[in-house]
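A.B. asks: As structure tokens, here come the structures.
Please treat every number below as a calculation from the coordinates, not as lab data. Remember, it's a predicted structure, so these values are computed and weren't measured experimentally. Cβ atoms are built from the backbone, for glycine too; each structure is taken alone.
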Structure I
């Protein structure tokens, strides 16, 4: 795999279930990949693209991950944490963090979960429902920016190479389940808790439900992994 969007390519839509959130039904691989494509289509309409970023709330929810992949498919970087820094085209999060948030005139606010009470706020689930369920045709380079933090900007290659190391060091397979128990604001959490398991088709556990985890990002003991040890 060369870029992050390869993790949600058409041929990846095979595992059921794949991503567990705090909802009653986990995401199948088919739904997760398709919704990532739809998210990209929604973001494109609102101006997201290379050098035009997406800001995402630090919330371990499937919609946060879909926002990461939607941006990556368009060659756009993401930054976790609200209020947003810089000049993102879109900010995404739950209503408690988005409504009332002051943004620049060219920035769109997107809420997932609850319906927005403000007319100029986009509702994630409602708006991606009608989007085109086709993988975007955009060409993304391995050296394009994918994740921005206060200290560094990571490329697609940086993140996927680190994810491959996690897969090799922990011998991850499609039979594993990886729990995310550390903040997504720490880059190693996204790499080890999301990108690494998706490389091999393992399950991603964002909440306490789902199968017993074999790797816990942010956990202790033999199954634990400190996300700060993941990236160089």
Structure II
């Protein structure tokens, strides 16, 4: 019975925090979460230590849901790079449709939560496969290459999203093109605009087909926030 209660408490804390982070903002602290549920802050600390860990779990859940649906349209075993570009494209469309998700991404950028969530989830293996299959030899270990690759591409991607919301008017097409070009660069390839355009078009076709079949994915209140 105690184990069941602990699992129930942890899930309730997680679901409540997730809802508050998206509706009120990531600045929400344990006091507000505890107040919403009617429990002590100490119980939240017991289960999660800090809200940083809750945010990691949110990213993990989000990525797990989206990657599972995406596999219906792109098999990472057949084309891992196309899968990753398609994942980027899907995430961008969801962020565009849900301003509160953009706010969450920007608010958590400085904590490297995206990077940590990928390392703690199933996406790590997909990125590791990309590194193993397509990165040109550079003298580094696969693990170091993976770490450098993820740190670079996600820092730049989230930075572009932040810049677009504050200083510069980057279009979605510009952001995805810059991101894909950076991926190729990190893998050791020279810039090739035609190659970049081609893979983005293929990714877009698959994402459009995915969202046509599963339109609820464009609403975080239908697939992520209960």
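A.B. asks: If helix-only ellipticity at 222 nm (-39500 (n - 2.57) for each DSSP H run of 4 or more, over all residues; to 500) is calculated from each of I, II, which structure is the one that comes out at -24500?
C.D. replies: Values: I: -7500; II: -24500.
Computed on structure II.
A.B. asks: For which of I, II does volume of the Cα convex hull per residue in Å³, calculated from the coordinates, equal 139? Could you put the intermediate results ahead of the total?
C.D. replies: Working: I: 113; II: 139.
Source structure: II.
A.B. asks: Going by FRET efficiency 1/(1 + (r/R0)^6) of positions 31 and 127 (r between Cβ atoms, R0 = 30 Å, to 0.05), which of structures I, II comes out largest? List each step's numbers first, then the result.
C.D. replies: On the way: I: 1.00; II: 0.25.
Biggest value here belongs to I.
A.B. asks: Right, here's the next one. One of I, II was used to compute relative contact order in percent (Cα under 8 Å, 6 or more apart), and the result was 20. Which label is that?
C.D. replies: Going label by label, the one that fits is I.
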